[in-house]
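These notes open a run of structures that come right after.
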Structure 1
Amino acid sequence: MNKITLTKSVNHHIAISAIMIKRVFFKILNDNNLDITPEQWNVLYYLDKSDGMTIGELSKVTYKDFANTSRISQKLELAGLISKKRDEADKRVFKLFITEEGKLLNDQLHECASKSTNIALEGIDEQAREIMVKNLKQVILNTDKFLK
């Protein structure tokens, strides 16, 4: 049996990095008096890029389960950041749209995310960042393939 050494484990370092990056992002959001979570911003981000997505479509692009995406969407709707409308073609389906207030907040959130990224990647040059993103995308593909 191969024993894992956490200090050398890629999985462990990815998980710890994700936790720390999220903490930094939360702190920046809090410092800017923005009452939103990174998960909620994820939904706003994708709706701003492709307005009119269903909860199922958002669930897929955010890698969140349907119930979690639905809960996040409900909170954003109550906050007036997104709106929900029935699909004209299929009345059983609801589509989500970012509101003007949501778009304004999204602009602020992009600035916060940029600060968070700069803090997390300080001392890492552009070429190394590109390699890191390429490798992390491969990790996502590998794990997604395994889970299907």
Structure 2
Amino acid sequence: MQFPLCDYESCPISRLRLISMIHRDCHNFIKSRLGDIGISSGQFPMMFMLCENEGINQGTVAAAMGLDKGTVARSMTRLEEAGLVKRERDSLDRRNYRLSLTDEGKGAMERLGRIRAELESTIICGLSDEELREMERLLQKMHDNVSVGLRDE
């Protein structure tokens, strides 16, 4: 469904609202395909981070994903309880946990990869290579703008 965009704040479908709708739709898309794996749509990207960065610590996950450490710690506890992640104390800094996927977690990654590929192909359907490059440039610029705004607080 297409919505007309408008520039004024009272518009029901502003640019900010559209971004929010895309975000929510992506989470719902992921959630609808996860089934009984034991992973939430919010934990979905964390699984990829752990897969690609064996032994990463919770603080680094939090920083890289723009989340607070408590959120990551709770997510890791749930993923650990689901048998997908293991946490081990860092031998050099006992305050930190090193994170890695269990064999079951590694096995889930094939399915998660298919879901990610399906979502990405759905999102970019009908966009040319030039439009994709421009979209990526603009999204990065928007992210940078918001990040600067957060630092200026």
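Bear in mind these aren't lab numbers, they're just calculated from the coordinates by the rules spelled out. A quick note: this is a predicted structure, and the numbers were derived from the prediction, not measured. Cβ atoms are built from the backbone, for glycine too; each structure is taken alone.
Here is how the numbers come out for the structure above:
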| quantity | calculated |
| --- | --- |
| Among 1, 2, structure where distance in nm of label points 7 Å out along Cα→Cβ at positions 35 and 139 as derived comes to 3.4 | 1 |
| Relative contact order in percent (Cα under 8 Å, 6 or more apart) derived as 22 - corresponding label from 1, 2 | 1 |
| For distance in nm of label points 7 Å out along Cα→Cβ at positions 75 and 115 computed as 2.0, the structure of 1, 2 it came from | 1 |
